[in-house]
Structure I
């Protein structure tokens, strides 16, 4: 089963939220753009959690966002502690919007898989019954 997101939505008016105004006061519009790029990277990560405690993930993500490692660490710290736009659990980061969307999508994927298994099981049972009738004649 797929364990990340290809899509998530966000409010068209999110730039007016005080958290984003705080982000822009420190990093400008470029910082907001980098936040959304980071959010996309998180959404594409396994279970929508980016493991920046792994040095190669941290370095790769910093490079993707055109930060040095020190700049990236400052950005993550700001997003976590001051702007409260990131959830950082021991070097595993996510965001509320991605986490909540992933939970809902995962729930739907599990239901779809269960429906598919149930349908496949019913088809197999029906096929077995037909085969038994044919061979029992």
Structure II
């Protein structure tokens, strides 16, 4: 997609991408701005039409940026007990956060070494109250 703003910029390539012909996977690259036309974010996506599942990932791709390589990956899996999975990596803090939760019950769990001080799962119930993980 190219955009223009009269008197300021013309035909700026704001984002571009590709996908396969059955439209089951692809990517987008988003540029920062007309003034700073570097790559900013890569968005990868996929879907399985027969199972109704999908995934989207956002990765920082700013060249030589301190957060280059940081990402957020999300998946809808239809898994039991958790059908939503998030994997987030903060490159600047070298920290992973993992979240799994059920869109049906609201129950879930989270793991984050920097926040909790351990590498254990921390769970909540359908009332969003902290509980001991099963």
Which entry (I, II) yields the derived value 22.2, 81 for Rg and Dmax of the Cα atoms in Å: I
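Starting from the value 5.9: which structure in I, II was distance in nm of label points 7 Å out along Cα→Cβ at positions 7 and 119 calculated from?
Working through the options, I get structure II.
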Matching 6, 23, 22, 16, 13, 10, 6, 3, 1 (P(r) over Cα pairs in 5 Å bins from 0, in percent, for residues 15-54 alone, computed) against labels I, II points to structure II
Can you spot which of I, II the value 26 was calculated from, given it is relative contact order in percent (Cα under 8 Å, 6 or more apart)? I
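helix-only ellipticity at 222 nm (-39500 (n - 2.57) for each DSSP H run of 4 or more, over all residues; to 500) computed as -500: which structure among I, II?
Working: I: -22000; II: -500.
Value -500 for helix-only ellipticity at 222 nm (-39500 (n - 2.57) for each DSSP H run of 4 or more, over all residues; to 500) corresponds to II out of I, II.
Each reported figure results from applying straightforward, stated rules to the coordinates on display, with no laboratory input. These figures come from a predicted structure and were not determined experimentally. Cβ atoms are built from the backbone, for glycine too; each structure is taken alone.
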